[in-house]
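Computed from the coordinates by the stated procedures, all read-outs in this text should not be read as laboratory data. Keep in mind the model is a prediction, meaning the values are calculated, not measured. Cβ atoms are built from the backbone, for glycine too; each structure is taken alone.
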Structure P
Amino acid sequence: MKRLLRIRSRIALAAAAIAAMVITATPPATAQQSPPPVQAAELTSTYQWSSTGPVISPQPDADHPVVSVKDPTVVRYNGEWLVYMTTADTSGAWGLAYTSFSDWSQAPSAPQQFLDTNPNLTGWYTAAPQLFHFAPRDEWYLVYQTGPPSYSVSKDPTDPMSWSAPRQFMDVGGLLDFWVICDDAMCYLFSADDDGRVYRAETTVGEFPNGFRNNRVVLQDPDPKRLFEGGAVYKVDGTDQYLLMWEAGDSQWRRYYRAFTATSLDGPWEPLAAEESNPFARSTNISFPGGAWTEHISHGELLRSGYDQRMTIDPCNLQLLYQGHSSDIPPDTPYSQMPYRLALATQTNSDCGGGTGSGQVVGTGSGTCLDVPGQATADGTQTQIWDCNGGANQRWTLSSSGELSVYSGSSRKCLDAGGGGTGDGTAAVIWTCHGGSNQQWRLNGDGTIRSVQSGLCLDVSGWGTANGTPVHLWTCHGGANQQWTLT
């Protein structure tokens with residue numbers, strides 16, 4: 001309860017201060033054909049995840065003695081991950097920062113830029129960002145709180161200096177953690193009140209970003225801890241289903257996520273994985289291969305399958321960029337001084353048709369087989385496609401642990417995301433089997449073979465069909481060059 005009071009006090013103080021002041025489908029690097037629609041898949045009713053340790057941490061400088069990074073928003077755009085986030089410094093001041101990188105392995109060292117160096121944003125309280133492209137106006141929006149729900153616009157989301165001065169969606173107080181999502185006709189603004197209620201305002205696509213009205217409660221719980229803050233709403237690719245995830249706290253104020261679904265953004269919202277015993281994401285259903293580093297699965301975002309206002313997600317490739325902090329901090333630590341860091345969790349129990357078996361891996365687009373050139377056995381040899389011939393270098397075994405291996409005995413090798421890469425173009429190579437997540441794969445009902453580590457799909461480069469065309473990893477789009485059959 002003390003923490004609840006501190007958090008509410010933090011929100012109230014920020015709102016009061018402001019009232020006194022003012023009242024991503026990724027374009028590929030090489031030409032690709034237009035893919036057919038991805039086969040629809042459903043969300044699971046229970047969730048298991050595997051998480052990294054912190055991948056984004058504070059990068060203080062002389063003018064920004066930051067101690068915390070939190071509330072991330074993330075899109076994949078032009079081959080880069082773009083991340084905006086909240087920062088807090090030693091004085092308790094809040095702000096925003098930006099970073100970008102092509103591969104998650106680069107995230108820890110990727111430079112960060114502070115948005116208060118943009119003259120349009122200097123001197124503002126800004127926190128809890130959301131980034132998206134509003135396709136009808138061909139504009140990028142950065143939504144955040146300045147007290148009221150606010151936003152900036154830009155034509156270039158990779159340039160923090162390009163964002164406009166804050167503008168307000170509507171004049172409303174007492175709410176936080178704002179989230180925009182649109183369907184074909186309407187745009188909706190969701191928000192929290194830290195008191196067990198989820199609010200939603202609406203406007204038409206034609207009026208956006210103006211005209212928000214009818215702000216009302218659309219979901220509530222008598223226990224304020226169970227619907228607290230940090231919410232987000234998504235459209236599930238290929239279905240008429242929407243997912244709402246909302247942050248909650250258990251009896252010890254350890255943060256976790258609950259999930260609800262609806263067939264319309266009008267609701268009603270029905271529980272999907274919404275109990276402490278069956279959470280959407282909680283430290284109890286997340287494994288930490290590198291060692292457990294947090295008990296808090298707090299304000300974050302799912303990685304989207306696009307970057308526009310529809311907020312689409314791929315249910316076969318759920319990944320959550322979230323904030324957490326270690327538990328060994330004094331209990332009276334001010335909220336702004338909690339050492340939040342960002343980590344990436346990947347769902348490991350998707351119901352997308354995964355299976356096991358042995359045989360040739362035949363490409364739908366080419367009719368040829370996944371092949372190790374020249375029957376090589378050297379670590380790092382990149383795979384290719386070749387006319388199917390039944391050779392040992394074309395016979396693969398998919399195990400229950402997700403290993404896709406070739407050869408046997410002392411020559412056995414596993415299909416491997418080269419160098420542990422998680423970016424488009426990562427080579428699909430063979431390597432000595434070691435059980436790492438970059439050697440774990442899912443054969444899905446839509447024919448894709450997805451990397452458990454990155455969620456990228458096994459892809460024939462450039463939609464090639466000729467013998468010798470290399471095979472690599474690429475953002476999943478459901479095209480024939482990403483569809484395979486194990487026969």
Structure Q
Amino acid sequence: MTHPDPMPDVGSTATSISGASASANASASAGASATSGPSGERTSFRARSGAAFAALAGEGVVRIRNLRYATAGRYGLPRPVALDPDEAAPLLEIRRACPQPASPSARLLGEPLRGVEFDEDCLRLSITRPAEDRGERMPVLVWVHGGSHVSGAGDLAGYDPAALVREQGVLVVAVTSRLGQLGYPTDDAHPANLALHDLIAAFRWVRAHIAEFGGDPERVTAWGQSSGADAIAHVLAADGADGLFRRVILQSAPFGIRRGRAEMQERMRVAAGPLDPAAPIDDVFAAQADAKAAAAGSGLRSAMPFGPRYGRAPLPEEAAVERRWRERAASLDVLVTCNRDETSFFFEVDPKLAALAARPVVGRMLRRLVTSRTTDGVYRRDGRRFARLLASAGANVRFGEFDGHPAGGSLGSTHAIELALLFPAAEAWAGTPLLAPHGDEALVEAGSALRAAWGGFARDGRIADTAVPTGSGWTGGLRVLGA
């Protein structure tokens with residue numbers, strides 16, 4: 001089923017319906033501030049097997065960073081690797097991301113990829129665990145970032161899980177994988193869904209090795225936001241993904257634009273042409289830009305042109321996806337959320353939408369109307385439908401709507417705004433326009449109840465309260481409903 005566009009071809013003008021989580025230029029790390037790297041005292045973490053891993057300690061947590069979970073050549077499938085305590089040691093204080101073009105979302109989010117190193121050797125994950133060894137295996141949350149499948153990285157300063165880990169006694173694994181043409185090649189000569197293969201490899205790594213770091217492989221929660229949530233939903237339908245996680249948290253998954261993409265993807269294939277594995281990275285970006293331009297005219301789907309392709313490994317044909325979800329539902333605890341004003345974000349990053357909102361007299365009304373209709377069409381309606389589908393097949397499902405926002409803020413409960421409460425890294429979020437006017441001033445206090453809800457869900461698959469409030473300079477919160 002498809003939905004009519006809430007306004008004429010909004011998707012062809014919006015920069016990214018699912019791209020709010022991070023963005024950067026592939027050369028932006030040059031000359032960036034060294035303070036962008038992770039902080040902490042160098043130490044050694046002794047794994048259960050006795051192996052010693054280089055680590056950073058501070059803020060009540062220990063970070064084991066940039067562990068390689070697989071290796072792959074350009075456009076090649078990921079290959080598993082042995083756990084190597086020494087390989088990642090030189091990368092302990094580096095933030096690494098897949099090479100990616102710039103995105104207009106970066107300003108609104110406070111330039112989240114400052115100081116990041118871009119490298120195609122990016123199939124890596126970072127582990128954050130409590131400094132105190134409590135003598136028992138901890139619940140594990142595997143974080144998959146958003147960014148419209150073209151931008152971001154798992155282990156950014158703005159995704160620092162220290163507060164969540166410290167307060168809730170959980171272990172967080174942040175995954176970085178391939179993006180854009182490198183993760184979802186548009187030609188037919190290479191595997192189409194490399195980024196999904198990457199994520200499956202990462203979850204297999206977690207299943208095999210997380211006990212070494214104090215995590216419980218039987219209590220793994222796949223946790224994603226925006227396109228990261230979209231990717232996890234597709235991993236749920238993928239071959240070879242049975243039993244990799246017990247619980248799922250999907251925030252702002254763009255379910256409303258996942259169907260009916262084949263014609264758009266064919267235009268992208270033709271426009272980008274054959275992809276040369278030996279081409280310079282700028283040629284890869286040029287092919288990505290050509291493919292993105294060719295996606296225009298597909299309504300809201302055009303706003304997130306890259307992403308999973310049905311009927312190409314590891315995914316079934318589009319018509320079989322919901323059957324696969326039903327088959328796997330009975331073993332799952334699932335939390336699906338959306339934000340009340342998701343698409344107000346894109347009025348801040350897209351010039352055509354900004355001009356619409358700036359029209360005299362009617363601009364404010366048009367902004368509210370378009371935000372409401374596109375939020376419903378892209379996120380709320382089909383997110384609720386997905387939740388009901390899984391619940392009907394035996395999953396334990398909750399659906400929630402987040403209406404929290406900084407007091408006095410103009411964006412309302414916009415896309416990605418809750419991330420600052422879940423990852424309240426003060427330095428990373430300070431002065432971020434997304435949190436204006438003063439939402440960045442007490443993030444740890446403001447998000448404590450939300451982090452407690454996420455931690456509780458990771459422990460036992462339940463959300464105890466029907467309302468999870470925000471606090472300290474914020475208003476609203478999460479309203480939790482049945483599926």
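P(r) over Cα pairs in 10 Å bins from 0, in percent, for residues 161-200 alone was computed and gave 23, 45, 29, 4; which structure, P, Q, did it come from? Can you show the working numbers first?
Values: P: 23, 45, 29, 4; Q: 28, 30, 21, 17, 5.
Corresponding structure: P.
When semi-axes √(5λ) of the Cα gyration tensor in Å is computed for each of P, Q, the one that comes out at 30, 26, 23 is Q.
Among the shown structures P, Q, from which was the value 0.85 of FRET efficiency 1/(1 + (r/R0)^6) of positions 153 and 441 (r between Cβ atoms, R0 = 35 Å, to 0.05) calculated?
Values: P: 0.30; Q: 0.85.
Computed on structure Q.
Once mean count of other Cβ atoms within 10 Å over residues 81-88 is calculated for every structure in P, Q, which label goes with the largest value? Display every interim value, and only then the final one.
Working: P: 24.6; Q: 14.0.
Checked P, Q; max of mean count of other Cβ atoms within 10 Å over residues 81-88 sits with P.
Please state which of the structures P, Q yields 14.4 when Kirkwood radius over Cα pairs in Å, for residues 313-360 alone is computed from it.
Details: P: 14.4; Q: 14.7.
So the calculation was done on P.
Figure out for me which of the structures P, Q the number -1500 belongs to, where helix-only ellipticity at 222 nm (-39500 (n - 2.57) for each DSSP H run of 4 or more, over all residues; to 500) was derived from the coordinates. Value -1500 for helix-only ellipticity at 222 nm (-39500 (n - 2.57) for each DSSP H run of 4 or more, over all residues; to 500) corresponds to P out of P, Q.
Here mean count of other Cβ atoms within 10 Å over residues 329-336 was derived from just one of the structures P, Q, and that gives 11.5; the source is P.
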